[in-house]
Structure I
């Protein structure tokens, strides 16, 4: 494979088939920089010309500078600044002398490129310290610090991972949102198209640049039948070099939660997250219908999970205001020879009432206790039926009629 290149001022970059004769194609040594790094622009130029270099962002012109050009290529070096984050558009207007005969290019050529500029000082790195496994209905703690000891204000959210998966929710990245790529917000006009004897080109026909980094955000709608496991703490202020521990208690819940920390301070942002298992040595799960009818008979299956070897004999008890035959029928006992799960079933009769039924299942094994609470509606499935009989009575008259029960 043979590569051949030449340094002549127009061929190297201008031969990339620009759509307009007035388009100026130039390059930078990199596409992304950190604040304080030196950037180099390579501009194809002719001798005895001038170039206006303008640094612009989504709202204003940051600075401009005029430079003299030389034959072949002109290189311009500059230091990236904090004001250029998250990105800066470098616009170059190249001017040739009027009525020159060295080449047949326009008197004015124009081009722009986008450079990404990252400012490490705007990035916070929260650190989460908490156990990989915690218990529900027990006091737990989460410790938050900043990796470099920076000052910050933060909030904590602890959410059921199953709930997050419904909508594909990801931990918010505030730095990515506040420092997303900006679209070019500066418009440029000039009068070189109207200079007699000069070949120009309309800028508006050349420039079609500057999209920001925002894509359509997919919004999912979900129906939640269960009480969500969501804890929101804060905001809290963390001084430089400090660590803070916050206490919280999760409700009855078995599964996995995600602890998310969102931090910010004076234009700096960051986030951190950690998945934490929520479980106990002894756990239970009961299955009940969403609604019941008076005087119905149902079976209540209860699954008992023994997660550790010290769980041997487990007693299970049902407490409720919805069932009439709990006396002598509300307890079961199971024996585990190894870790695993077993199923016990309760045959229950619904009371003759309408309202909210509350059911609580309690499992005990030694010092370990697990509970499962559920509420359900007891409602009459038959709609009320009304029959109206009308009779007009004269003064002193009496009236009687045979009545048959409806239904």
Structure II
């Protein structure tokens, strides 16, 4: 019967530790099934899983490893874990693997304890916890106001569904006022190539149609309709045409004035710079207006934009829009069209939005992120970021702070 042993070395880092351990193992008839080394704050953690077919090799190595550890000034722990017979029995209960990512300005021990407790209560086994952030660093790539603390937790379970896990993560995130997102581990087997954003209240902090309405002296009236439309209470096309009609007669000279006061949402520039450096194509699909989408495009270096065109005659808004309206259906069509044009699958796309008219594209994309979204959208989307900036999406992609690109 084949035996499997977990070996763990701990202690101060020194040169050649890994080489010395591997040289010792190479002298015996064994197979290395897993290997991991990490240095944290000057302390080495080196672990490996080995399998023996020969009892004599095992006995001799078990004598040698404590001597090697003493020579290296490390502690060593040897733990029998499974036999191959046990493994074959476990294969009759296939595991589902998930990735849970927690993001906050600073994760406390109490918050991590509540996260791991929640996962255990769901029947999940924690396989690995990885830190994706540099909380104690002056990395020049990361502005001080964007420094986060993020943990990525890989779990396995036999009977836990994704929907149950997703809702549990949302509930705990609300309780702790942090972001916790769940994904299947298939996300890391897919090379994302395209990210598409809603604009109003996603890339920017305003609803542009409300800003136009303020200039027309009907801000409160239009803002109420906008909120109900974004909540999904009103038909988007009908409410959009009604709001635009109220802008009839507005001087188009106010457009540059409004554009100048638009604010780019936290983390947007950092997210886009990092993804473009990795070869992503970027796009805006907006139910707002082309004039302002092009302004944001220039600010952030977005590759292409699709939005509604205000009809302007003699320097005045007519209360109409040109061409078809970019609504929920159109956004989903644009996502598919751009994916087809790039010759990639929808699984290789990311969509980010906050309103009910974003739900279709969020559900079609490989990664659909509700960003500071309306309650209906947050509950429906597969992933949600509600407390951190847009750059938190990098953690959902497993991108470490060290691998970011300066905006």
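Derivation of every value follows stated rules applied to the coordinates shown; laboratory data play no part. Computed from a predicted model, the values in this text were never measured in an experiment. Cβ atoms are built from the backbone, for glycine too; each structure is taken alone.
Taking FRET efficiency 1/(1 + (r/R0)^6) of positions 28 and 180 (r between Cβ atoms, R0 = 41 Å, to 0.05) as the criterion, the largest value within structures I, II is that of I. 22.3 is what came out when Kirkwood radius over Cα pairs in Å, for residues 52-283 alone was calculated for one structure; which of I, II is it? Working through the options, I get structure I.
For structures I, II, calculate distance in nm of label points 7 Å out along Cα→Cβ at positions 244 and 348 and state which one comes out highest. Provide the component values of the computation, followed by the final result.
Values: I: 4.4; II: 3.4.
Between I, II, the highest calculated value is found for I.
Out of I, II, choose the structure whose coordinates give helix-only ellipticity at 222 nm (-39500 (n - 2.57) for each DSSP H run of 4 or more, over all residues; to 500) equal to -1000 when calculated. Here the read-out was taken from I.
Which of I, II yields 29.2 for Kirkwood radius over Cα pairs in Å, as computed?
On the way: I: 29.2; II: 24.2.
The structure behind it is I.
Calculated for structures I, II, distance in nm of label points 7 Å out along Cα→Cβ at positions 76 and 316 is largest in II. Using mean count of other Cβ atoms within 10 Å over residues 108-115 as the calculated read-out, with 14.2 as its value, let me know the right label among I, II. Corresponding structure: II.
Of the structures labelled I, II, which one yields 3.4 when distance in nm of label points 7 Å out along Cα→Cβ at positions 132 and 332 is computed from its coordinates? Mind showing how you got there, number by number?
Details: I: 3.4; II: 2.7.
Considering all the candidates, the number was obtained from I.
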